[in-house]
Structure P
Amino acid sequence: MATTPNPASRSFWLKHLHQWHWISSAICLIGMLLFAATGITLNHAAQIEAKPAVETVRNTLPPALLTQLEGLHNDGKDAKAPLPAALDDWLTRQMAVSADGRDAEWSGDEIYLSLPRPGGDAWLSIDRESGEVTHEITRRGWISYLNDLHKGRNTGTAWSWFIDIFAVACLVFCITGLFLLHFHAGKRPATWPLVALGLAAPLVLAILFIH
């Protein structure tokens, strides 16, 4: 004999599912809009032209600081090591550039620091003989910047944590939505056919058109 669902139990679960569903949807809303929009721009990246803007800034190290560098990694062998604190401080004050703990490439005549960034690129080089410092920044525009946020490219630890938390919130949103569909499916016959369509459509496309 079929059992009749307990109205109190149903009410309890509906209340809590609705609560978690709307809370997770509020947390996800802006992120989902961003990731959906950049999903379109990434899918049509070849059709969206980007005009890189390149900026080059030059400066010269003070003699005292250049002297401090003479004995560092200067044995003729290429090495990777962080910039000294004094050099990092000078770059931050004079050129608004921070190594941020990155390793630089040290050779006998040059120090090269790669500074990748979302939406562009950057690098810095120091001539170990003359002390000339060259910093070049390439910007590819807002669309490229947002696309890199979508991919988590060169975005740092904080953004990586945001993506993980956002993904968990999306899972909560989807799972609570699935249970809510289950509770309301009895009065909405199209529920499960539509869910099946959402599964079948990408599956069929993947089988037939992705090789």
Structure Q
Amino acid sequence: MSEQCHSHDHAEAFDGMSAGYRRALMWVLALNAGMFVVEMFAGALSGSRALQADALDFLADSFTYGLSFWVLGKPLRWRSYAALVKGGSLLLIGAWVLGTTVWQVFAPHQPQAEVMGVIGLMALAANVASALILLRYRDGDANVRSVWLCSRNDAIGNVAVLGAAGLVLLLGSGWPDLAVAGVMATLFLHSAWLILRQALRELRTGRA
């Protein structure tokens, strides 16, 4: 199970029931909620689809962290259902980003690379901080695992946004921005599949 939690046959996966994990969730929730507002505004201002896609990922993560916090300590079935909701929301966001990116292909424009770069650096700093906070909690049940996948997606997405900003500035074209948005949509869809698969398995077997 290279991409799933490393649970063992005779041990339950980590369920998030620790004071340290609760504090970690609160910190990353605050970081992601703040960056959603900043990045969505900057994406609209600069005309960058990649920034808007990344802002939506921040929104999805904020929802994920809040829901994850709420179901801590509840029975496995509750936590698995929460993971299903989070996987479904990530699936919808991935589909929306992919659809708007395809639509933008027929009306391409060049976003403001400078805004993309500055906001991308801010977002990267927030996501690296979130990933480091959650690194020790990357394995666990579907609820815990979904939190880590969202954090990882953010860090990858922001590196991609910075790369897109550099290419937009270098090439004088908006195509790198659209390409990165498409890659991020694919990443969202893949993570949604991982979360949904693990949550459904937990519901079927009754074990994390």
Structure R
Amino acid sequence: MLYLLILLGCIGIGISSFGLFVPYIHQLDFSSVNWLSIHRSEFINLIAMGLSTLGGLPGTLLILTIWCLHQAWYKKYVNILFISAGIIGSATIGWILKFLVNRPRPETMYQMVKVYGASFPSAHSIYAMTVACLVIFIFYKHRKAKMIILLVSIWWLSMGVSRVYLGAHFPTDVLAGWSIGLIWIATLRLWISHRKFGKNNYF
């Protein structure tokens, strides 16, 4: 299953990267941003801007810090390692790619929020997928696992769509962000599964 997730992530990053050089996909990117900007509403604006604030790096770090403190209370130290390495690794990969690719953001006339750095990949989408995967892998045996998976799926999907809606990113930026988060967390989970840790200390 983990290998399949990594493969799906590789396909996603491949498609999004390919889209940087294909005029047709590039045009779809611009058309998507433009179409969503035309169909904005005050209610959706509030939701999207709230997601932007909550899903940024400061908000994500706050959420994960509280989660790590909770895990420390129950002595789930490998979970803390998993969570910490998950966000640090995915964020680092994302910002390195931003610097290397240096793709311009959508035009400022579309942007509803303040943006930092280049457009590709979407950091918010990386953080959202990273958090979602961490939650799924840690709680997959929980009695309410299906509900948890549904909620975090709504989280990463809505975060990605909101970035395009706000004019902060193109769809291919979002796809790349999701893919990076998925690949990194699945790879990290695979590595942890091959380590000999105490069974009571994780998952």
Computed -25000 for helix-only ellipticity at 222 nm (-39500 (n - 2.57) for each DSSP H run of 4 or more, over all residues; to 500) - originating structure among P, Q, R: R
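Assign the value 19.8, calculated as mean projected area of the Cα convex hull in nm², to the correct structure from P, Q, R. It would help to have the intermediate numbers written out before the result.
On the way: P: 19.8; Q: 10.7; R: 11.6.
Going label by label, the one that fits is P.
Looking at relative contact order in percent (Cα under 8 Å, 6 or more apart), point out which structure of P, Q, R has the largest value.
Numbers: P: 24; Q: 33; R: 36.
Largest calculated value belongs to R.
Comparing distance in nm of label points 7 Å out along Cα→Cβ at positions 51 and 67 across P, Q, R, which structure shows the greatest value?
Numbers: P: 4.9; Q: 2.8; R: 1.8.
Checked P, Q, R; max of distance in nm of label points 7 Å out along Cα→Cβ at positions 51 and 67 sits with P.
Bear in mind these aren't lab numbers, they're just calculated from the coordinates by the rules spelled out. For clarity, every value in this text was computed on a predicted model and none was experimentally measured. Cβ atoms are built from the backbone, for glycine too; each structure is taken alone.
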